[in-house]
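Participant: Below: a set of structures, written as structure tokens.
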Structure 1
């Protein structure tokens, strides 16, 4: 089985699909920073090194850039890529030379390029002369579909699923898989009208001759040490569906029943109303049974993994031995650290003593009741001037890091509140991780969380974030470590690459599910 990866990012989904046995035919990524990581791990291409030597690239091609030199391209704002024909391009003259390569560029421009160059379209569509493409996969960014951000129907990034669908319509693979944030499932209103983004996307694929099965899954159910719910759409081309349906069991027929209804309604009327459809949630008792007894069985019932199992051996003070979970990850993806080789991406960030004292407060709050935690945070944010007697009773026996650098208790509530007021913060979401539980869902930037160990009063390293996402230790993240200011709008540094990625273990489970589905073709 082969696939084209759109919105490839640093390659979390590609790594999982590869380990499932699905080979890469072509990849596309907007960001040169994320593309640098993808190229290093999948294509054996060190872009940073080649930028120094001016050595020509073998496996990475720019669709359209402002610059002719690689060094400038690696820091280019991808939202400023010139229109096709107006910029510098190094797409090979022979379209078959794109096989297995990475194209850096905007998906809108890629679609325009294929429209204008039928020989390239034919080469890709026929899997470079080897037959046809089995799968097009990817996670188009939809920040305004996320509950974490401003939700707008007409946000530019919300057009990307439709560009994804346009590419699919041109290539016509047997299967399509789209991954997205679970916030896409929650309706939102504009001008009094309620929108269901996931439903509109499902209709778009139905209109392009794909029967769309929509799922809500959680990466923690496949062994990822993070509570990470995701939306997944698996589309099956109409003629392929007509074949594989004959080999469906009862659970699979049940899963595709609403998909068939939506498909037929769109084909007959050109539209469908929201009540005609549903998605299947792996957390639902009834839906979970359908997962367990269908081609989706890999997506449920894996043992839960705690944050401690994922990163306890990476502590800078008193590290534990690597857990069985970490050993399995490195073996599963065949990317362990070689003997004598230094672990990459594990440089600690500098947190001053003031911040460390506040981190210790968060560590204590992670062990307290929700009401006590809320009261303390409100004092830290300047919204309250004191805490209740109940909260103080819960807090008075804990040891806090004092200005002397020594941990100790506070003797009075007045002294404790003065301590809190001396460590104000405007941060709304920062918390300490809980050692015995998976990491929280909102964990994508360095300041989201601090370590659970009271000897590690710091934020997480890139490698620890990668461990939480189930990346093996041999996977190397490239480009800048972090960024700030206006550059956040277009730069994709290492922390963001990790946070945006599909966890490789989830990619592996999805890959196995798709192989199970393909095997039903007569």
Structure 2
């Protein structure tokens, strides 16, 4: 948690008594150049992480050589970069976003400004795409300081987001009132201890809370998973899951909006029930009965919601996981880009930036182990003849779009190719064959229309998404594999071997064959 105004009034004079600036502390008087501030934010965030400090500080009104408090004319509320407010401009230039707090103080009858900077969380903080670090009293590019770069990356392993405190200086009673601890034991199928000591010891064993110097803390992991009310945790309140139901196929009219109040683990089943209750249904009239069917398979929704929780980037501030429901689609999004190529979600080994959170949710049966969640998604999509999920990414968001069922004729050319690629990936990891027959089964194409399936396979090959396993095979014996499984693809065990043009970005499927050739 950031410092209060009263704490800063005592802290600034203490920092001014230090014999020299540190790598997490910088003094200025009236230098208010926005570029300097942006570089300093990156450098101080990264250096504070290396040093194991809770915050970095940029303080105006203190001379950097004498450390005398002399005051400043700087006013962050009035500062601009061009016509844009400084704070808004900084938020756009800093990635991943870290919490910044400007505070204006009066100390020794002089005007002082303190910028408190949250340390880097899971990756180096960049300003305008460049990573900086403090070297003595100077700000340098991290790429030119290999030793500090190694120390910074090592620190991400040593002090994870999960273990950092979400609430500090608590009593035992406060810990137990803030956490839904009964659900912890219920989800793990453990008996509830008979006394407070047993409860606290169990929570400590899973790093949900910590105890030091006579007071208690709730970790980010504990708060995120078991908060009775996420609003009681300022650093986590914006990470609550949002569910929005719109009327029609755009965002012009909101029918319902709900922001989750409980921790992810204790509130997961309620969240899934709520989402499923908002999803559209279809009716099927049989010989004697009318049955109501889900448009989107519940297992698919569950897996994708769990993925959004587990794989989000908690370093992206001001954003959380979200489900948006339209008449013709469902969009499930989370902050942060995927750690693996989005074309390889079915076959690639699982990677998570939140391993502690993922591990505990696996033990509770909420998310899948070994990355099998996407296999289940792909399988259910095929069983229900849905278009392939669309996976899109921006700088700070991953979004999976589920499309409602539509016939082969209603699918666009791109949607058909995406479905063929997903079909080939699923068959590859399941040791099944992709050929004309399997494509006809996937799309419900009658046998007499084999030529339609053949054209679809050729079109997907031309896009570079699939390839013949044996180009010399007779047409009736031809089978196909994903591009990464082709014998001449350059991939071995799913990994690209040899040279690779890093400038070619992964754009998801369907994909242009010319880009693949590069």
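What follows draws every value from the coordinates through simple rules; no lab data is involved. Predicted model, so just to flag it, every value in this text is computed and none were measured. Cβ atoms are built from the backbone, for glycine too; each structure is taken alone.
Participant: Upon calculation of distance in nm of label points 7 Å out along Cα→Cβ at positions 114 and 394 from the atomic coordinates, which of the structures 1, 2 produces 3.4?
Facilitator: Of the structures listed, the value fits 2.
Participant: Where does the value 1.15 come from, among 1, 2, when Rg/Rh (Cα atoms, Kirkwood Rh), for residues 194-273 alone is the thing being computed?
Facilitator: Only structure 2 yields this read-out.
Participant: Could you tell me which structure in 1, 2 was used to calculate semi-axes √(5λ) of the Cα gyration tensor in Å as 41, 28, 22?
Facilitator: So the calculation was done on 1.
Participant: Out of 1, 2, which structure matches 18 when relative contact order in percent (Cα under 8 Å, 6 or more apart) is calculated?
Facilitator: Source structure: 1.
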